[in-house]
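Next up, some structures in C-alpha cells.
Any read-out appearing in this document is the output of simple, stated calculations on the displayed coordinates, not a laboratory observation. Small disclaimer: the values here were computed from a predicted structure and weren't measured. Cβ atoms are built from the backbone, for glycine too; each structure is taken alone.
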Structure P
Amino acid sequence: MNVLVIGGGKTGSHLATQLLEQGYQIKVIEDRPTVVERLRNELPPGSVFEGDGTSPFCLEQAGIQQVEVVAAVTGDDDENLVIATLARFEFRVPRIIARVNNPKNAWLFTREMGVDVALNQADLMAKLIAEEMSLGDMMTLLKLRRGEYSIVEEKAHPDSPAIGKEIHELALPEQCVLAAIIRQGRLILPRGNTRIEAADEVLAVVHASAAASLAALLGHP
C-alpha cells in the first residue's frame, strides 16, 4: 500500500518509520529544510520531498495520484484541513487521516471536509484513561469500527459471578460475543455449554457501551 505522509516532525517521522517496517511504500512531504535533511538521512532515497503540503503542485510531485492513504500530520490544524480537502476532492484519495492539534478544532475534522479519521490526541488520551479506570483488569487488544467495538481479554476472577456457570447461563451484554477461552495454555472455542473456570483468559468482541458490564461479570466483584 502506498501512503503519503505530510508533516515530517516527530509524529510524521515516527509514523513513516513504523509503516516502512510493516512493508508499506512511504513518501513524506516537509517544508522545513533542516527537518528535510534529517529525514533524508533516516528514510529511503527518493521518499522525502521538500515543499508545501497544501500546494497541489507539491502533492502531484510527491505522487499523490498513486497513493491509497494520505496522513496529514502537520502541527497546524488549518494546513491539515486544507490537505485533507485537496486529497479527497481534488485527487480522490480513498482514505484520509488527519491530526487534530487543538481539541477545540476537532468539530471541523469531518467527512464533509475530506477527513475519514481524525486523530485527536488529547481526546484519545482522555478516553483511554477513562476506559482503563472503568474496565479494571480488562485489556483492549484491538479497536474495530472506529472504536465502537473492541476485542478484549479478561481473566476470570475466582470470585466473579461467572465462575462455574455455562455460557448460556451468563447475563452477557447484548452487544457482546465470547470469541475464545485460553485455559492453561489451551485454546477453547466456546459453546453454550462451555463452563467458565477461574483464571480462564476470556477473549470477547464487545461494543464500547457494554465493555464495563462484561468487566463486571468476569472481573473482581
Structure Q
Amino acid sequence: MKINILLSDTFSDILPAEIPDYVSLFRKLFGMIDNTVRYEIFDVRHDIYPDSLNRDELYLITGSRAEAYGDSPWIKSLIEFIRKMYAEGMKIAGVCFGHQIIAQTLGGKVERAKQGWGTGVRTADITDPKALTFFPAKRISLFCNHHDQVTELPPRAVCFAKSDFCPVEGFYIDNQVLTFQGHPEHTAEYVRYLLLNHSDGEREDVKTAALASLTGKVDSSAAAQWIKSLVR
C-alpha cells in the first residue's frame, strides 16, 4: 500500500528534538499496523503535487496552522486538487486541517469554534453504525489541537462521531473519503510539549485540563486501521 502525504505544514519551528519531522508521526502511526506501507511526500504549500493519480493509493491531507477558508494561493490550489481527486474517485483521508479543507471543498462549512481552543484528549460518541467496526465501544478518543471546526457537512457526507465540543468529529463519503477532526498521528509526549512550550495566550484552565487528559487511552490505531481500509 502507498500513502501519498499532502503535507500542509511542517511544524518545524515547534517540534521537540526527539521528533525528526512531522511526517515521521504518520510513519509511526501506520507502522503500528503495517510496516510495509510506502510513502511519498508532497509539500502542497510549495505547489508540489503528484504527477498522476492512482485509485489503488491513498491521498492523505495533514494538519496545518492555516485556515481551510483562507485565501492563500496554496490553499486555493489545494482546493482545486481535492476537487480533482474527488471527481476522479481517488481515496482521500484528512486529519484536523485536512478534515476541514476536505469539508470546505466538497460543499461543507468551516468556522472558528465559538467554544475556543480544542486541545488534549477528547472523547466523542460514535453516531453511525459503520464506525462501530473500528470503534465497537461506541466512543472514540483522539488527541486534538484546533481552533476551527466543521459546522456543516458536505452533501452525501455522513458524520460518524460528535461531542459536546465539536458537532462533526469526523465524516465519510461512501468508501472514498474519511476524515478526523482529531490527530491520530499525535502522541501524548508531543501534545504535552506543545501545551508546555507553545500555548502562549491560551487559557490556563484549558491547558491544565488538557494536560490532565493526556493519561487517557486514545484510539489512534483504530483510526489508522479505518484510514488504511479505504485502499484494499
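One of P, Q was used to compute Cα extents along the principal axes in Å, and the answer was 46, 39, 37. Which one was it?
Q
Match the computed value 17.0 of mean count of other Cβ atoms within 10 Å over residues 6-13 to one of the structures P, Q, and report its label. Attributed to the structure labelled Q.
Taking distance in nm of label points 7 Å out along Cα→Cβ at positions 46 and 142 from the coordinates of each of P, Q, which one would give 3.4? Each step should come with its number before you reach the end.
Details: P: 3.4; Q: 2.8.
It was calculated from structure P.
To test your reading of the models, identify which of P, Q gives 21 for relative contact order in percent (Cα under 8 Å, 6 or more apart) when calculated. Corresponding structure: Q.
Mean count of other Cβ atoms within 10 Å over residues 62-69 computed as 17.0: which structure among P, Q? Matching structure: P.
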